[in-house]
Structure 1
Amino acid sequence: MTALVTALGSLWGLFVEDASLTLGILVWFAIAAFALPALGLRDARGGAVLFLLLALVLLENVRRSAERQ
């Protein structure tokens with residue numbers, strides 16, 4: 001059982017270096033999937049809004065990483 005947990009932890013670490021960044025991206029995708037169509041932003045404006053939201057998540061993650069070092 002310990003080997004399975006270790007293997008799953010290694011697999012998770014292989015694809016996800018920072019869990020907060022991954023969670024932030026998934027949350028914004030979920031918000032965008034439901035909120036942007038409700039606001040009528042399905043065309044290029046919706047893409048721009050999604051890009052800005054993801055850029056903010058990335059900038060926040062970079063800021064926190066810089067503070068740790």
Structure 2
Amino acid sequence: MFWKDIEDIAEALQLEKQGVDPLSVRYTDLRDWIAALPDWEDDIHLSNEAKLEAIQMAWYELWQDEQQ
């Protein structure tokens with residue numbers, strides 16, 4: 001996976017971090033969790049706030065769907 005794969009990253013985080021409210025996660029932790037994903041291939045240092053926010057929001061949507 002690469003930074004451009006926002007939905008795939010969100011889905012992977014949803015599986016790896018079940019029960020975690022994505023809005024409670026700091027960006028530094030989110031970046032580290034993304035780097036630890038099994039299919040992660042991109043340079044983690046290319047992250048920025050906009051990319052992390054997009055991933056967090058996509059993950060939040062998935063998390064909300066599970067809460068209903």
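The table below gives the values:
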quantity	calculated
Entry that produces 71 once volume of the Cα convex hull per residue in Å³ is calculated, selected from 1, 2	2
Structure (1, 2) behind the derived value 14.5 of mean count of other Cβ atoms within 10 Å over residues 12-19	2
Structures 1, 2, by mean count of other Cβ atoms within 10 Å over residues 28-35: label with the highest value	2
Computed -18000 for helix-only ellipticity at 222 nm (-39500 (n - 2.57) for each DSSP H run of 4 or more, over all residues; to 500) - originating structure among 1, 2	2
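Taken together, the values in this text are just the output of simple stated rules run on the coordinates, not laboratory data. Computed from a prediction, not measured in an experiment: that's the story for all the values here. Cβ atoms are built from the backbone, for glycine too; each structure is taken alone.
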